[in-house]
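Structures follow.
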Structure 1
Amino acid sequence: MTPHLYRRLVFWVFPLPLGGFALLYLRDPATYLRLLDEDGVVEWVTVVLLGVAAALATLRARTMRNRRHPIWRFYGAFGCFCALAALEELSWGQRLLGIESPDFFVRHSDQREINLHNVFQQWSGMTTKWVAALSLSAFGVALPILRRLPTIRAWASRWHVVVPPLVLVPGFLAAALLMLDLPTYEEEELAELFFALGFVLLLLDPDQPSGETA
């Protein structure tokens, strides 16, 4: 994919679904909410996108490691994060396979399901969606903008951090704002969808390091 085609793709890939969901909410709120239900269409698309992102990151990590480029560690960690996020979104297949929650998760998970983020939420008293929103906003919004600063650019280069391109900033920002759960308190599902889409597009960025000259 050429950089020009990539930018054109990103230009449309966020506004179209966002506008579509906004129009659906105005015209058919019941269908809008049904799509955002637990185990609904939006959640499954999110899981698929996270799985694609995990696969792409793993492939990049393998390529970079073969080329002895140290950035493979970032891609490896990012792939693990996306795979973990997909499994957490599915509650590790619990509902899909009809598995009953062990006593530990009944006692310590807010949703009484097999997932770690709700256990963390109950133990820490922090709402995980805000932790995710702030962390991913820092990565997808603040970091690309601040990379122009010499200190941030030097930090990213030293630690071999892949910085999202500026063209992805509006998409990550939209995802962060959707975490506010307005207007129906179900928009967190859309936020997760947009974050997952941003991850896939980040890994498709043709301007990311190839490792060929490392």
Structure 2
Amino acid sequence: MNDPGLSSALLLLDLQNDFIHPEGAYARGGVDVLSFQRTVKTLRPLVGKIRGAGLPIISSHFTLVTGMNGDAFISAHLRRLRPFLKAGNFRSGTFGHCLVDELSPSDFAVEKVTYSAFYMSRLDWLLKQLSIDRLIVGGIVTNGAVASTVRDAHLRGLDIVLLSDGCAASNDESHDINLKALSDVATIMRCDEVRLSELVMP
């Protein structure tokens, strides 16, 4: 992260109540969300600093779309992985769909339907409107949304800072393996290593 001339934004991936909150869909379904909650606490000071510096904060929101019959469109893969998901979970406009209070508000919110925040969303268009060259990325999960979005950002020529303690997976081994793999396309650093002087254009 040695070019202060780049225009930066913080991208928070899927840090939503349905994933993280004790009353969210995942916790109700029996998923251990403690590592996700720790990640939110780690991110919070940096999010505050970035907000104070006037840099844009973009949040991605995994979304389950409701069909004509009232059921949610859930991919076969996700249905096998998370059989507890149902209509109303991750629905746009609901508590579960929202960014967690500890990190709110974001300046821009992008709905997505699969792992990458770029796939069939307005994220690429939004970054162009904001003239963003660098993304600082945190969120969940490291081996899912984080890995897919970081690689898609790399393909688009963006400079990427990936926050090692600002993202999490379901287990430490998966988290560490994916961070190592992503180090080929992103600069890996801890939240407390990010220097705002290198993010704010002169």
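Just so you know, all these numbers are worked out from the coordinates, no wet-lab data involved. These numbers come from a predicted model, not from an experiment. Cβ atoms are built from the backbone, for glycine too; each structure is taken alone.
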Entry that produces 4.2 once distance in nm of label points 7 Å out along Cα→Cβ at positions 23 and 183 is calculated, selected from 1, 2: 2
Which of 1, 2 yields 50, 33, 27 for Cα extents along the principal axes in Å, for residues 39-166 alone, as computed? 1
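Given that Cα extents along the principal axes in Å, derived from a single structure, equals 51, 42, 30, which label among 1, 2 identifies that structure?
Working: 1: 51, 42, 30; 2: 53, 35, 29.
Answer for the origin of the read-out: 1.
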From which structure (1, 2) was helix-only ellipticity at 222 nm (-39500 (n - 2.57) for each DSSP H run of 4 or more, over all residues; to 500) calculated, if the value obtained is -8000? 2
Matching task: 25 is the computed value of relative contact order in percent (Cα under 8 Å, 6 or more apart). Pick the structure from 1, 2. 1
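1, 2: which one has FRET efficiency 1/(1 + (r/R0)^6) of positions 31 and 159 (r between Cβ atoms, R0 = 30 Å, to 0.05), as calculated, at 0.10? Show your work: numbers first, answer last.
Values: 1: 0.10; 2: 0.35.
The value was obtained from structure 1.
Using mean count of other Cβ atoms within 10 Å over residues 47-54 for the comparison, can you identify which of 1, 2 gives the largest number? Mind dumping the intermediate values first?
Working: 1: 21.2; 2: 14.5.
Largest calculated value belongs to 1.
Between structures 1, 2, where is distance in nm of label points 7 Å out along Cα→Cβ at positions 55 and 103 highest? Please report the intermediate quantities before stating the final value.
Working: 1: 4.1; 2: 1.5.
The maximum falls on structure 1.
To which of 1, 2 does the computed value 2.4 (distance in nm of label points 7 Å out along Cα→Cβ at positions 63 and 151) belong?
2
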